[in-house]
Structure I
Amino acid sequence: MKRLQSVENALIEINEAVFQELCDTFLALRDKNYIAFSRVGSQSGKQKSIKGTPDAFKLLPNGKYIFVEHTTNISNKNKLEDDIKKCLDYKTTKIPLKDIEEIILCANFKLSVQEVDGLKDLLKGKRISLRLYLLDELSIELLYHHRDLSNQYLGLPLDTGQIVSISQFIEEYNKAAKSVATPLDNEFVHRDNELKQLQNSISASNFVIITGSPGVGKTKLALEGINSFLLTNLNYTAYCVSFKSASLLEDLYQHFDTKRDYILFVDDANRIDSFNQIIGYFKSSRKGNLKIIITVRDYALNEIANRCIEFKPEELHLNKFTDEQIIDIIKSESFKIYNPDYHKEIVRIADGNPRLAIMAAKLAVQEQNLCALSDVSELFEQYFARFVTDNIDLTKSVNLKSLGLIAFFYTIPYKDKTRCASLLSKFDLAYDDFIESIDILNKLELVELQFEYAKISEQNLSTYFFYKSFIKDGTLSFSVLLEYYYDSNIERFRDTIIPANNTFGYHNVIEKVKPILLNYWQSVITIDEKAFNLLSTFWFYLEEETIEFIYNHINTIPEPIATKYYTEYETNQFSYILAYS
């Protein structure tokens, strides 16, 4: 069956409520020159039609209205006349005829010339135009210009479904996030200067790169900038790439009309295997204009920028939010948190990251208790609980092990099989399983694969997964970590155990760690330098052992070690112990 015929058949068989939603979405995309668009004849949040005249309306900038009526009842074509008459009835609409600019009729069947003329006659002398979208034109429009709508409402995969509208992109993004990323339909706040800069960049350039660290709001800013541009550039239509690990080039050629103007948004361009296909399509010959807006994480900027250098792209760099901006987010309509005590705690947790600020604000609103923020272990446990439960991938120990090891070692050279396999074997993790795991975690945006290394970009997430895998759940052996890697990774132990202690609570950590430390202490107690190094890191868990060691060795610690010791620890409690001894 030909594709056009498939679209026609699907439209003929469509449910009335779905047809109404399809047409309203199509009309909203086709002509954006309106102040408001209200779907009076649709039940909010459901694909269900209700009585109302008109079924939908647009309020135009000039104060006039466009009325929209839909019908799927081919057996009663007279309904179209009735719809027009009801739109002209002031008692029904409460809108004077002088304020009605156009009536649009959408139907999933055909009309004869005589039937069309009869409808037009109803509006003679009223200065109201009539626009008909019938089966033939709707089928053509859906096939050639709105394949995403064909897929969404008709269930027809005319392409791979990777070119989608902004609204569908947001819906897919929010659904895929599963609480790991914050929703894109949150209120937009405190990027006003960056938004103006982006608007200028989109107007001045056909290729714009937005970069910054994870969670700083690149995607949200890009969508706001695109929507702002569309308000004053009505000839443009915007689409987004919803990458589904398939070839993209055919979708681009089939979806876009070379004579029309488009904006294409590509989120996390460095994560899209077929980005070169987007570049190739951008270079192809076309009469209409095409603007490409991409986001890229800061660590991959050079790679992507070099691939786009011939287009002279505009670059916009997003920094972390200030404390004041974080406070404005949590005071916004989405959360309405005005208590300064909450502000202080959330600012501490977020550390300039709006994603983490929103995460903490959600918990604060849910619990209505400041204590919920005083121990951040509760925050992380609640934040990740649904993710770990809902996403089967994270229930596998191989993925938790992978996250824990990357968290501790900061980066793991995953392409170096010899080095990597040697490390993994100590924790009963096969190299092939690890490679499959980090591929999954990369797609979930928990792990980044940059150049030759795998890493967790956000320190808060890294601290959490170290704590969860090595301490809380014991998925990884802290004893093995000490035995094989303490001497060569003293700084990493400090950089992981201390944040875990501070973040998830002293008592939550010491219960699991102290018995292991005491056991390890017995193996190094007679080796002065190793004993000193261990205590210099874990003195707050081994205070008695520390006091005894210093008391016995105060005059025998080698000068280089003593000098290093005084320099590094003279401001902490360890120096107090020394002085006391």
Structure II
Amino acid sequence: MRILLRTGAYRGAAVSLALIACAGRGGVTPAGAPSPLADPGATVTAITPEDLRRRLFIIAHDSMMGRETGSEGNFKTAAYVAAEFQRLGLEPAGENGTYFQTVPFWRAAPDPASRLSVGGVSLQFGRDFVPANWLAPPRTLDNVRVIFGGHATDMQTQITPEQAAGKVVVLDVPVREAAGRVALDPPHFSGAALVVGVQLDEVAPEVLARVRDGRPAADTTRIPSRVPVIWVNHRAAELLLGANPSTLAIGTEGKATVSGFVDVARKPIAFAARNVVAILRGSDPVLRNQYVALTAHNDHVGFDHAPVDHDSIRAVLRVIRPMGADSRPREPTPAEWTRINRIIDSLRKVNRPRLDSIRNGADDDGSGTVSILEIAEAMARSGVRPRRSILFVNHTAEEVGLIGSRWYASHSTVPIDSIVGEIDQDMVGRGLPDDFPIDGTGAGSPTYLEVIGAKRISREFGDSLEAANARQPVPFVFDYRYDAPGHPLNYYCRADHYSYARYGIPAVAFSRGEHLDYHQVTDEPQYISYPDLARVSKMVYDGAMAIANMSHSPRREAPKPANPNAQCRQ
């Protein structure tokens, strides 16, 4: 495999293909990892690194298969969290006297009945083309003409709506970093028969896996005005246009016509998607009807059907994708290949090669989930109840657009206005010196903590969290840079805390930042910094207790949004 790495081309998904050794699901949890059936009762009242590790090796185990919403692994994880809430004596606060709130879901996946032929030559589904727009209705094509619409990244030079009407519009994606991330169905192409993005060879492997294998969808809605979109490889693009798109003038028509059928079909998910909700009832006879919510999400992004060598892919990520899925895939330079292979040589001295295809989600967001379990145990067994109640919500479906938290906030099992504050934890398990690349350099440290939204609605809420942090033996340094209005990473709108903030609830998202393992098969529990995860958990415990014991609700400076469903603004 390392020989292939030395000579293989990257081209987005190609590095994964270069590292494949055989078919199958792959994934081997490190030696010594507890079984998911390990006794969860052997934990202590205090928040400890050992208990956090024990819990995380359970829910980030390979048998959970990446915990994708609607999967058996996510269902089992929700059951584990509920069983822990019950063991700790928390009140069930889901539906019908249970700890669960079911969120309706379907699976949207490319219909294998999709077929396309170009001038009588058949394209192979899954290799040459993949349907990629799950909101569009199905489309049948019968000898439809083809036109080169221009570059997907430059809307100013694309063809006109009149030129696109009724045709198959092919858009080149000349910038590899944009593959899978640019809008291919802008409104001015709504009259096209089909939009084609030439990016299948370049799209990042984790993005391709989710498109190809399907993803959870909140409903079966189709939007009639949306044009179907497919991704194609370079071979298919040349068949469609008769030449490489890079050699053609925009507006050039292909000589062949296209026939076939494309669709992204819906089917019910195999396992119910469930939020897990519990209450630690407060001690004050009046304030116990108000809540401080502690949240995290229990889902991740599942698994890929193409196993890769774990250490090899991690070496590639370390060098050219230091923020994992948020680093654009690209070809390593010769110097970078040298660094990559040096890392692999070092790892081979201590690790046996192993195949891996499971995106375990240890940090994202296994770390937040085990943190709220540890906090729940510390609160429930301390013998001291806060004045207000603590509402624990372990959301599903964060990875498909915050849908689990949006569903809970819109269908809350306690009055939504009774929640006086919400603290969300997502990816709080790292903090290594080479994590968090800022301006291309690692910036991780034991004191690093990203803070999003803490003072946007209530300065008193944010100040209370800062004060709780200042009381810690080793306080964190709150980093507010990603909270800045207009920040391009859009973190304020990408975390579950926003589902509460849109109702005017003071809400914060804590994170120890991104890293090379973000949304990768390498996000495994052995890479977590458990002492630092314990420190985050203790700080959140103290902050939640401080707010729950306040004589008044945190004062709000920002008005309650008139429309909680309005578009979020960073």
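Quick notes on this structure:
- Comparison of I, II by volume of the Cα convex hull per residue in Å³ - largest value held by: I
- Looking at distance in nm of label points 7 Å out along Cα→Cβ at positions 170 and 538 for structures I, II, the greatest value goes to II.
- Given -7500 for helix-only ellipticity at 222 nm (-39500 (n - 2.57) for each DSSP H run of 4 or more, over all residues; to 500), calculated: source structure among I, II: II
- Which of I, II leads on mean count of other Cβ atoms within 10 Å over residues 58-65, largest value: II
- Top of I, II by relative contact order in percent (Cα under 8 Å, 6 or more apart), largest first: II
Read-outs throughout are calculated quantities, based only on the coordinates presented, and are distinct from any laboratory measurement. Keep in mind the model is a prediction, meaning the values are calculated, not measured. Cβ atoms are built from the backbone, for glycine too; each structure is taken alone.
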